[in-house]
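Dropping the structures in below, format is structure tokens.
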Structure I
Amino acid sequence: MAIVANLVIDQGTDFEATIDVTDQDGDAVNITGFTVAGQIRKSYTSTTSIDFVTTVSDPNAGQVTIALTDTTTATMASGRYVYDLEMLDSAGKRTRIVEGQVEVTPGVTQI
């Protein structure tokens, strides 16, 4: 079962977060060789999505980094979205790591 974690993303800025993949006891899961992907959608049934840039930043410690560029977040309308992050092991087993809501807050400053 995935962990539920809500995110706040400031529109027009770079976004990055590190996700720790752990087992039921809270111990880090070694995710060497795993593929990770994540998407944001306006609703669960939405046909359009925004892909996170995902990196297995420390496979031995079970750490995954998700990111969006300022150009990407600038195209997102302010408001609520849903997201999830899944990993795929070498045997083809798919596991949802984390899921939740994303709140995109509007920006004021123009640089």
Structure II
Amino acid sequence: MATITIEIPDDLSEQLTRLGDRLPELLRQCVQQAVLPAHVYRYILDFLTSQPTPEQIAAFRPTPEMQERLSTLLAKNQSGNITPTEIAELNEYERIEHLAIMLKLGNLPYLTRSSNS
């Protein structure tokens, strides 16, 4: 393992000391490039912070650009012509899809309650 020495303000030093063994992982997260373009995450965050109704949550879908990219990645994966970077991208899309499914399932009682009223 490498050792790096840097000068930082005292208040930051105190904060970093409290992180303890988590500091290397936090630094890794800061310097790693995002798997998906920032606009994909922004699209999802903008939707979630818009205080969507249960109906809007149920109707939430990826953009046509996201759907096209996912189709491309799935085709490359199926043909065996996918790169490690593309595999990571596909895995990230799958994680997002899983979260969306969980969000929609959690929303289901509100939709069934409003349709029974």
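Just so you know, all these numbers are worked out from the coordinates, no wet-lab data involved. Being a predicted model, the structure only gives us computed values, none of them experimental. Cβ atoms are built from the backbone, for glycine too; each structure is taken alone.
Starting from the value 3.5: which structure in I, II was distance in nm of label points 7 Å out along Cα→Cβ at positions 78 and 94 calculated from?
Working: I: 3.5; II: 1.6.
Answer by label: I.
Same structure, new question: If helix-only ellipticity at 222 nm (-39500 (n - 2.57) for each DSSP H run of 4 or more, over all residues; to 500) is calculated from each of I, II, which structure is the one that comes out at -24000?
Structure II accounts for this read-out.
Using FRET efficiency 1/(1 + (r/R0)^6) of positions 14 and 38 (r between Cβ atoms, R0 = 30 Å, to 0.05) for the comparison, can you identify which of I, II gives the largest number?
Greatest value across I, II: structure I.
Looking at structures I, II, which one was distance in nm of label points 7 Å out along Cα→Cβ at positions 30 and 46 calculated from, given that it came out as 3.8?
It must be structure I, since only it matches.
Out of I, II, choose the structure whose coordinates give relative contact order in percent (Cα under 8 Å, 6 or more apart) equal to 38 when calculated.
Attributed to the structure labelled I.
For Rg/Rh (Cα atoms, Kirkwood Rh), which of the structures I, II scores highest?
Numbers: I: 1.00; II: 1.13.
When Rg/Rh (Cα atoms, Kirkwood Rh) is calculated for I, II, structure II comes out on top.
Tell me which of I, II gives 15.8 when you compute mean count of other Cβ atoms within 10 Å over residues 6-13.
This figure was derived from I.
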